[in-house]
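The structures considered in this document are given below.
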Structure 1
Amino acid sequence: MFTILDVVLEVNPDSHDLLQKLILDVVQKESPDFPDLQKVPHLHFMSMQIFEDPHYDPLFIFENNFDGDSEAYWAEVLKVLGSDLRQMFACSKAALDPKWASLFKTGSKLSLIPFIKEFSVSPSASHIGAVGIPVARIKRDSAFFDEAQKELGIANGVYASGSISDLHQNLRQWAAGKFPWFSEPETAPIGKGQQRYRFANLKTLVPKAGVVLLVFAALLVAAVFMPRLSQIIGIAAVTLLVVGIAFAWWSVATLRSLENTDYNQAKPALDPEQLADFARFEDQIVQNHLASMVLVKPGTLRSMIIHAALYALKLYVPFANYDGYLGAMRTIHFAHWTLIGNGGRLLFFSNFDGSWQSYLDDFVDKAAAGLTLAWGNCVGFPETKWLVKDGAAHGTQFKAWARQSQTLSPMWYSAYRTLTVNQIIRNAAIVDGLRKAALTSEEANKWATLL
């Protein structure tokens, strides 16, 4: 099970500069390899940043992507960052609340977990690349792949002389002798993890569907045994149908009117100094990080649409993209959208492979409709049609808007800095194939190409 949580805190303006310093202190102490965070066994990605907005006080966002239960995870994090986080959280407005004041008294040893839980928010929609592969297995399989490549190079004659079946059996024998875990049952089978992830959000619909079925059953009973009541229900149903059709017509007409009259930015302004900062932090490893926040357009209809759109993505994306692909691209490790501030702002985080430019180009070319659905109700987004058309398809304009909304993340951690999503999935597939006593001809050919 994967978990994505953001701790969202309003910053006390008087403590803004101190908070910035505290974040940089962690970076200077830990970077580039973050040895303390390497001790957090379930952590995939983490970031800390301050979002500035002239209309609001700053927000401190603490992003976490991890395996398993949040209670156990926070305990792991606090073992290595407890003192730092206590000082950072003390810079928030929440720390001034008498409810939490005792946590931030000098020398306090009280647990921060209740505070963290209080201000943690779950994603409105998300995507995960290497589904079903926990961080411990990612590291294990990567080490295995490196050793297997060495073995194939050193003893090339042994492995190259026979068939693929011989290669498979010989490498199985080598793995069993070298790695104790290889002979044990797999603790994290990918297939089971993918299926759990695929249907997890859909399962939340079951109780709702049950309520609907109960209502229909009650109406059916009423129609059979209570003719008078069924007549009243029939009139009410027709009335609701008429009202529903009228509301749907009004919503569509109003949406098109808003799309035709909304203001947007044909050429979003970009700060050269900020662009230089992004360039300085990006492309240091094979992965990159993106953090952005935008305002949601005002109005009841816009609010209803963005909530519905993100909920649809929350259900659809895991179901359709459990194999790691989002559209036709498989470069995203963890990405999520989160509505915050009573739904007035949309937060977006992504941990992805490759450069910022290639990432956004892929989005525009292969997933423009999904991006437009997610962001189309946000201030400044390129002009949309019918909720999913145009919008992000205006590539240059969209990328400038995305860059303008981006915030620098001075603290960003990856547990596996040298690995892409494709490499993680490849390594796992090699191990899974090798665990099988025998492969079919088709399986063997696919498995051999991975090596």
Structure 2
Amino acid sequence: MKSRQRATSGATQLQYHLDPTTLYMGDTVSLQLTITNPSQSALALERGYIPPRADARVGDGSGTTINVRFPMGDSASDLFTQGAASNVSCQSLDKLWACSQFVLPDALVFRIYPLQGSSLPPGGTVQIQFSNILVSNSQGAPVVRILEDIGGDDAQTTLSLLKQPVPLSIQAFADPPTVGLDQTTAIHWTASGGSEVVISGVGQPVIIPLEGPGPFYSQQTPVHPAQNTPQTTFTVSVVTPDKQQQSTQVSVQLSPPIIDVFSVSPVTPIDTDQSVSLQWSARYATQAFLRPSAGSGEVPVQGSKVLFPGKFLTDNSNPVVFTLSTVGYQPQPSKQLAVWFNPARILYFRYADLQTKKIEYDFVNGTASLAYGEGDLVTLSVTGPGGPLQQFLGDDNALAIQYFAASATTVSPGASVTLSFLVTQAQQIVLQPDNTQVTVDANGNGSTVVTPTQTTTYVLVATRGAQQVTSQLQITVQS
């Protein structure tokens, strides 16, 4: 049989470290064992050998084997009781290593070994996780023994742990730390070492028994801060059966409403018959109101709404101003948003036929009415943004485009079209879109020829001093 040279205790070729080293009695923990090559050269490791007998000791075979021996029993020097041993598990965090376990009368042993021959570089590590360790309820300092067999060389070392009573402690915070009127928050707390948690500050104290697996308990408890002060301070205490306690304080702020967003889409100005979308968002508000409105105006504190602002126009006003107001802790803010409109315009007001004097007219962004006076006098009045507007027919002393017509309203590209018009009391007449100046005879009659290549809207603009009237018509070009 091969002669064996045995290393003395502490002369292991690898270094071993357990984390954490301080444990609390009654707590269920995980321990991580880090195995490190401390030398300046790589360490050759043979494939691990698994003896056929559970009670075989290190050195009974060749290869690399590391036994980790956790003390088990009812004394202060034991890490866990025999009844808790069955729940403890071992897992290698390195896929080239494995672990198995066996039970001795006074210890739970995990055998750790490489699955194939390899080398561990200088400073290289292997990590092993031990889980579901229920620390026994006796204060002491358990010692974990490490038995190392590398290539037939045996060595051992020990790692010390400390079992302590669970401290009487409490940590707490509020989430959210700021609320509005009639809103609740939750106090998140973690407690240990006591039998109950008491939260006091508003009304009757809230008492929460600490029940179930421990020794650390975490929970969240809803609370309602005072409604008449900007800050409420809650005291959160963990209390023992003999009335010892540890306390901490948590402050909750009561905020007035904050309007974060109040916007309109699309960007204004818009036409009076166009819809918009209003968006808003308010914090710490119990209610919100959007006015003007067809109803009460109450809306969610966050939301959006599609509406037609033109419905809220009065006479010739511009803009419509929407107000978002909030209800909550004082002060209660509001914000305003102006929706502007394109001005009212008369597109044309003229005779469709000079013989019959049939009237035609069109307008945008307003409402219109006709008034008939003496003789042939007709007045068109348009009420809307920027108004009121007026134009006249049948009064030769008024600036007016009484007639504007085309020889054809649908033509082929490049065809000639004669535009005829009757304009009274104008100092200047311009035809758009080309800004061509045109003239009329002593009776106000005139004409011009155009050759559109695409569908075009022609606008005749007549001015006298600061006065201006327009009349438009469209020539459709079809290929």
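Assign the value 14.5, calculated as mean count of other Cβ atoms within 10 Å over residues 90-97, to the correct structure from 1, 2. Before the final figure, lay out the partial values.
Working: 1: 18.2; 2: 14.5.
The correct label is 2.
If distance in nm of label points 7 Å out along Cα→Cβ at positions 42 and 426 computes to 3.1, which of 1, 2 did it come from? Can you show the working numbers first?
Details: 1: 3.1; 2: 9.9.
The correct label is 1.
Say we calculate relative contact order in percent (Cα under 8 Å, 6 or more apart) for every structure; which of 1, 2 gives the highest result? Display every interim value, and only then the final one.
Working: 1: 23; 2: 9.
Top value of relative contact order in percent (Cα under 8 Å, 6 or more apart) goes to structure 1.
Any idea which of 1, 2 comes out highest on Rg/Rh (Cα atoms, Kirkwood Rh)? List each step's numbers first, then the result.
Details: 1: 1.03; 2: 1.42.
The maximum falls on structure 2.
Comparing structures 1, 2 by distance in nm of label points 7 Å out along Cα→Cβ at positions 322 and 402, which one has the largest value?
Details: 1: 2.7; 2: 4.8.
Across 1, 2, distance in nm of label points 7 Å out along Cα→Cβ at positions 322 and 402 peaks for 2.
Looking at mean count of other Cβ atoms within 10 Å over residues 106-113, point out which structure of 1, 2 has the largest value. Could you put the intermediate results ahead of the total?
Values: 1: 11.0; 2: 19.8.
Answer by largest value of mean count of other Cβ atoms within 10 Å over residues 106-113: 2.
Where does the value 0 come from, among 1, 2, when helix-only ellipticity at 222 nm (-39500 (n - 2.57) for each DSSP H run of 4 or more, over all residues; to 500) is the thing being computed?
Working: 1: -17000; 2: 0.
Value 0 for helix-only ellipticity at 222 nm (-39500 (n - 2.57) for each DSSP H run of 4 or more, over all residues; to 500) corresponds to 2 out of 1, 2.
No value in this document is a laboratory result; all are computed from the given coordinates. What you see is a predicted model; the values in this text were computed from it and never measured. Cβ atoms are built from the backbone, for glycine too; each structure is taken alone.
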